[in-house]
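A short reminder: the numbers here are calculations on the coordinates, not readings from a lab. Since this is a predicted model, take the numbers as computed values, not measurements. Cβ atoms are built from the backbone, for glycine too; each structure is taken alone.
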Structure 1
Amino acid sequence: MIHPRHIYQRMVAPIDTPLMTLSSLLLLYALIVLASASPERLGAQVLNMLVALVIMRLAAQLPPQKLMHFAPPIFIIGLALLVAVALFGDVTKGARRWLNLGFMRIQPSEIMKIAMPLMLAWYFQNHENYLRWREYLAATIILLVPVALIARQPDLGTAVLVFAAGCYVIFLAGLSWKVIVTLAVAAAAAAPLAWSMLRDYQRARILTLLDPESDPLGKGFHIIQSTIAIGSGGILGKGWGQGTQAQLEFIPERHTDFIFAVLAEELGLIGITVLLVLYALLIGRGLMIAAQAPTLFSRLLAGAITLIFFTYGLVNMGMVSGLLPVVGVPLPFISYGGTSLVTLFLGIGILMSIHKHRMLVQK
């Protein structure tokens, strides 16, 4: 007969209470906002949340040693799928991002959001005792290959997130500040070349950011309407379900990329503050888990995943507020969509696994 305590340990023990509480509050907040922005999608998002929680639970049970063992195969599979997308992927709205497997369509670039920090953390763990410039150069090449494939689709938003995830791992592995400053200067010098390599619509997004009024009914429409919504919310907001920009459908993609504008208009500065506090606590908990991790692999992986949550939020709120170009990054835990939610909760599950097994590794 199985003892009840054993059942509890198998079902509940891997769950980190602070992470679970914070992510649950974010999901509840998401349902409140989505119920106003797009109530017809509420049922589908609840199903997405349940799937994401199951993925989180499974990931929380995997020891970091197994995650490290699976890192190279996951990365290679993800890279192979990106190549397959480039060769055989479905074209939708001018972008080749999806791979049709017959029974379902997948977006392989999403796999790289987790596969990239996994692979680089594995790489640095295996070279922990002799980290020289060659190791950092090899890590950079590992990073740039999938980022280039994703950017070519084109999917600039996902490319930015994958690039950021890899950069976080390389930075946390001990990259010298002198090298970072040198690379920043080199990147600034190469900006004209990078500009020439951008596609026309990508250049238009940057130009529209600088002057959205130059095309108010075209490329500037998104930014103009979202900033109007954010500004009109004031401190208290117009009230749940009472936002004119949102309810009259002036805000495009109001249930996905621009849901932050709906939140700001209807719940105001107070609603934004609540969201930012939840994000800050979640990121703080993740960084605490990273600091307590016993191995280099665990520390790098936990730190990168946590900082990716920060990047998700920063990029989305920046583009909706008109501070960054529109690149199609959802608001973490809040925007409608199953793929991004599963990816985020896979990251939460990995953080739980690292925290749960920290003492076992130390022994």
Structure 2
Amino acid sequence: MIEPEVIGIIGRQGAYGRWLARFFRERMGLVVIGRDPPAGDTALDEAQIIAACDVLVFAAPIRDSAALIADYARIAGGRERRQLWLDVTSIKREPVSAMLASQAEVLGLHPMCAPPKAPTLRGRTLACCPARLDRWRPWSQRLLAALEAECVEADPGRHDQFMALVQGMVHAVHLAQASVLRQHGGEFGFLEGLWPFRSASFELDLTMAARILSGNPAIYEGIQFDNPAALPVLESLVEQLAQMRDCLRQGDETARSHFREVFIDINRQFFGKTALQRGNHGFERLGYLLADLTEPRTLSIHLIDDHPGSLRDLLQRVAAHGVNLRSIHSSRSPEGDVHFRLGCEDDSDPAALARIVEDIEASGLGRRVRSA
């Protein structure tokens, strides 16, 4: 099996470029070099990067990826035939096609999430387009195993059609919702006025809108503008909303019957019993989580001494002070530290909570985190 030593990341200063650089160094023990001219990372030119690397990873903006890859293929001039080229672009047809124009082996990847705080993609989906793999196939399989993602394969063109629905449609809905809130929320005090009246659905939608608006605008712009499959999906979405609007305008029993048939009955049949049960169960779980996060008495603890039995030790120290827990959730910080959020009974004595923190910190088991 080929064992690479040097990974070159084109776009190392971008969010995914930085995450991948850390992953390759820390999880796979490889040397990472990069080039990212917009960020001032130009210590090596294109020809030097190509000559020095065993694997090239393109982590550039969607609209620039295909042209950038084509430039590297032209500069490589056949020297890349010993290499594996990867990309992590949110669309796959054009970048994979550009990599196939080179003589490198080619694997297109699309992590279906922003760069995580965790050191791997465990629990996340990774779309894979193995376009041309031979000698590099065993190492590619090792890479995917190390990433720990739930991998799903697709042809690049098919992938982009999926993304028009999974990303393009979903992002469009949440961005449109944000605009409607901006236009109509003023009389209610905008988000601050609406928040006390939230349902779980509203909170989840608002969370998604905030996530998108907090991200890199170029990514969300590219998902819409640079995927040819996105426009037909958005046109279908607008048609469905217009049909719903027309039902409301008509307002009579015929319109109500049409609404129930088209938007509820037919869609219920399309989803099927299994998907509806799974979705309802998932919504209930999210609702419980949101309720847990509103608990007024909480402790957030970074578990410094992370070994089998550490959580048991932590809970024993809580119990020793007579405090009963309502919930417990774990997460990771951007540095990968394990955090536990302990939701306590509403009538828990604040002094007892303070003593718990003192006990945990004195033991060296953990320390309090001020923000959950």
Structure 3
Amino acid sequence: MKKKYIMAPGPTEVPPEVLAEAAKPVMHHRTPQFRRILTEVLDNMKYVLGTTRSVYILASSGTGAMEAAIANVVSAGDKVIVGTIGAFGDRWESMAKAYGAAVVKIAPEWGYALKVEEVKAALDANPDATALFIQLNETSTGVYNDVEAIGKLTANHKALLVVDGISGIGAQPFYMDKWGVDVTVIGSQKGLMIPPGLAYVSCSEKAWKVIEANKTPKFYFDLKRYEKSLTKEKMPDTPWTSAVSLIMQQAVALRLIKEETNEKVWERHAKLSKAVREGIKALGLELFAKENPAVVLTSIVAPQGIDTKILVKKIRDDYGISMAGGQGKMEGLIFRVGTLGYTDRFDPIMGVAAVEMALKEMGAAIEIGKGVKRVMEVLMEDYK
């Protein structure tokens, strides 16, 4: 027998009570019974996002929400700024170009965050830019951006601030309204603790004015249709068939988040990621994130002679734990240990232990137990 675990940055582990919800009979999506559940999910998503604005549920991956944001705020010929610190920031660039936008790109070296002064310089140099696209957290590198500081820059600029919060929201501080974020996108399979298949979009008043004037052709991702469905009757609805079972699961997961509170969820992720980082450093390994290390995962440079594609396969197949390798230009060079969503203090111990054993078997010069010992020391101190 081999138990299986997920310690990747998504999809993540799902709480048992959330998994059990999917076994219930499917409800019809146009009934009052289901729409009460939908209403609860929408209200609780406002709590998670820190907004009073409408939240739209899409039956798609997080990438679908990213495309919805592009399709609703970008018109062909628009100039947009993309601040990218990894593979998913590059996805914003690819999407914007697909919709005919002219892209001004800010791209620090992987492992580093966006510099606020560089973002300011780009905004000042491009007063006609209609949007700035960034990540809250970049899972390919394990680095997060200072969205609060960047929001202060766009507050008095024409450009909308569009934030990919797919992996970061539900794990680290985020206040959509307070920070001046104009469009937020998020997926269900990370900090929201349900399987893949749902995505969410929320838009500020500033963004909504742009959306109402936008002429880009769209159908399924037309957010005006979603807003109309939310408000045309007494209880919210969706314009298309809802992913009923996933929304039922989301209702349960959001109750768990509210019970713990946003602040305690953020604190838990910070403690667990810190423990992993300290354990990895105790082994003599190098962290890939040079600044703003993520709380959703720890990105680690492989020891010399170790191919991380082989490493993560070994950890998965021999030890039953799914971790993640490097993406894009870092494929084979780094690996990533997740601490996201349904996680507790024993996950870092298990994850670092698996890393130690696999590396030792692959011939790396590490001392077995040294990383795990440091993880336990940090957790015992932080959980006093």
**Request:** Could you figure out which one of 1, 2, 3 the value 13.2 for mean projected area of the Cα convex hull in nm², for residues 32-199 alone was computed from?
**Result:** 1
**Message:** When distance in nm of label points 7 Å out along Cα→Cβ at positions 96 and 304 is compared over structures 1, 2, 3, which one is greatest?
**Reply:** 2
**Request:** Using FRET efficiency 1/(1 + (r/R0)^6) of positions 168 and 224 (r between Cβ atoms, R0 = 30 Å, to 0.05) as the calculated read-out, with 0.65 as its value, let me know the right label among 1, 2, 3.
**Result:** 3
**Request:** Could you tell me which structure in 1, 2, 3 was used to calculate relative contact order in percent (Cα under 8 Å, 6 or more apart) as 11?
**Result:** 2
**Prompt:** Given a computed value of -23500 for helix-only ellipticity at 222 nm (-39500 (n - 2.57) for each DSSP H run of 4 or more, over all residues; to 500), which structure among 1, 2, 3 does it belong to?
**Reply:** 1
**Request:** Compare FRET efficiency 1/(1 + (r/R0)^6) of positions 80 and 192 (r between Cβ atoms, R0 = 30 Å, to 0.05) across structures 1, 2, 3 and report the one with the greatest value.
**Result:** 3
